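Colleague: Below: a set of structures, written as structure tokens.
Throughout, read-outs are computed from the coordinates displayed, never taken from laboratory work. Because the structure is predicted, anything quoted here is derived from the model rather than measured. Cβ atoms are built from the backbone, for glycine too; each structure is taken alone.
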Structure I
Amino acid sequence: MNALQKRFNDWKNGLLVYKFALDEIDTKLSILSEEFEFIHNHNPMEHVKSRLKEPNSIMDKLKRKGLEVTLFNAREHVRDIAGVRVTCSFVADIYKVYHMLSKQDDIKVLEVKDYINYPKPNGYRSFHLIVEVPVFLASSTERVPVEIQIRTIAMDTWASLEHKIFYKYDQEIPEELKDELKQAADTVRALDDKMESIHTRVEKEKHKVTPTILK
């Protein structure tokens with residue numbers, strides 16, 4: 001085995017704890033999803049997708065930060081090694097998922113970025129948080145950071161398109177496309193607002209009490 005392959009394997013083994021952290025979050029989200037579906041007959045989570053950053057991608061990020069490429073620096077300075085994306089139907093569900101997770105006794109919320117109420121200049125909207133979860137190993141317990149992004153389906157569609165365009169143009173999107181993407185983001189926001197309004201009206205109708213007719 002050559003030195004490069006050995007180094008790669010060392011990194012894979014060293015980052016295994018992040019895979020376990022993803023398993024912990026996936027399990028928690030699955031339980032919350034089933035509980036909500038069973039009790040409230042409504043699941044706020046449409047899709048859940050998790051991913052583990054590849055060693056090469058982590059190394060590139062360390063270089064961009066001007067840090068020495070070491071496993072120690074990766075664990076100290078890169079907090080999105082483990083990532084989960086949750087897509088919801090409605091904006092209100094995004095905050096519902098966030099509050100359910102933050103109330104878990106063994107989850108510590110380290111950072112919150114609300115790009116829904118405070119979108120990025122290009123129109124990007126999403127709810128980001130970094131949480132810390134315990135991973136119970138054979139001889140120790142480690143607390144591992146996981147990045148969670150929560151979006152509506154419409155937000156996720158826009159973000160996916162913007163991501164593809166960003167890399168297609170080597171991170172230099174032409175101004176006219178930037179303008180169109182911003183317009184599309186505004187349309188997505190209007191759509192989310194309309195869907196939220198319809199959903200709220202439907203929920204109110206469901207909870208109306210039918211008066212009893214006395215004979």
Structure II
Amino acid sequence: MTVTRQDADGTRAVQGLSDGRASVRLRAALEVGTAPDPRFVDQVVERCAVEPEFFVRDMLTWALTRHPVVVTLPALLRETRSERAQARSQALHTLSKIGDRRGWPALTRTLLCDGDDEVARSAWRAAVVLVPEGEEPALAAVLATQLGRGGRETQLSLSRALAALGEGIVPALRAATMAPDPRVRTHALATERLLRDPDAGFELAVEEAKRVVALQGPGQEGR
């Protein structure tokens with residue numbers, strides 16, 4: 001069997017993905033994307049699950065988008081069911097970048113409500129990109145169950161995802177504004193503000209929502 005120079009270069013690049021130096025791994029990921037070879041997709045996907053550096057993971061995602069979807073999609077869908085949180089998160093992130101709606105069935109309620117914040121945030125972003133026309137209200141209803149969750153970055157990610165779905169989220173948000181938990185009500189009101197005024201800062205929207213919730217006082221929920 002004859003080994004071509006392209007084969008040798010591809011093999012060397014894939015081997016470089018596990019080098020101890022981040023700069024070498026970054027260069028290797030660039031090479032894999034510059035000269036796509038479907039034979040190495042599984043290895044690149046596997047590296048995404050363990051790569052510690054964000055900028056290298058981002059290059060790995062770019063490299064995967066350079067490969068045929070028919071090859072990358074099955075590998076990424078398998079990763080969304082991985083026990084490793086980073087594997088799930090990176091697979092979802094890459095699916096959002098590829099943008100092929102055949103990935104939509106992977107966006108299960110389990111992933112949208114994943115206990116790991118990074119996985120959940122990646123799922124929210126991917127869902128907004130991949131949701132089929134007409135499914136937006138159902139997606140909004142699931143996302144609304146996560147209102148009030150986590151810290152600022154997590155809440156901002158969820159608000160942006162919900163706002164990207166447009167007016168179809170209004171019923172879910174209105175219901176959330178009557179929730180017993182003041183964190184949920186605050187987050188729902190802040191998201192409503194962002195929907196009405198996309199240029200409004202999230203911090204300002206949250207502070208305004210907090211004032212509204214405070215004025216409601218205890219026992220005002222649901223009125």
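Colleague: Where is mean projected area of the Cα convex hull in nm² largest, in which of I, II? It would help to have the intermediate numbers written out before the result.
Modeller: Values: I: 17.0; II: 14.0.
Checked I, II; max of mean projected area of the Cα convex hull in nm² sits with I.
Colleague: Out of I, II, choose the structure whose coordinates give distance in nm of label points 7 Å out along Cα→Cβ at positions 73 and 153 equal to 4.3 when calculated. Show your work: numbers first, answer last.
Modeller: Numbers: I: 4.3; II: 3.2.
The value was obtained from structure I.
Colleague: Work out the source of 35, 30, 18 here, i.e. which of I, II gives that when Cα extents along the principal axes in Å, for residues 81-176 alone is computed.
Modeller: Working: I: 55, 31, 19; II: 35, 30, 18.
Of the options listed, only II reproduces it.
Colleague: Of the structures labelled I, II, one was used to calculate helix-only ellipticity at 222 nm (-39500 (n - 2.57) for each DSSP H run of 4 or more, over all residues; to 500), giving -17500. Name it.
Modeller: The read-out was computed on structure I.
Colleague: Let me ask something else. Identify the structure, out of I, II, from whose coordinates relative contact order in percent (Cα under 8 Å, 6 or more apart) was calculated to give 11.
Modeller: Details: I: 19; II: 11.
So the calculation was done on II.
Colleague: Still on this structure, please answer the following. If Rg and Dmax of the Cα atoms in Å, for residues 129-192 alone is computed to be 10.9, 32, which of I, II is the source?
Modeller: Details: I: 18.1, 56; II: 10.9, 32.
Structure II accounts for this read-out.
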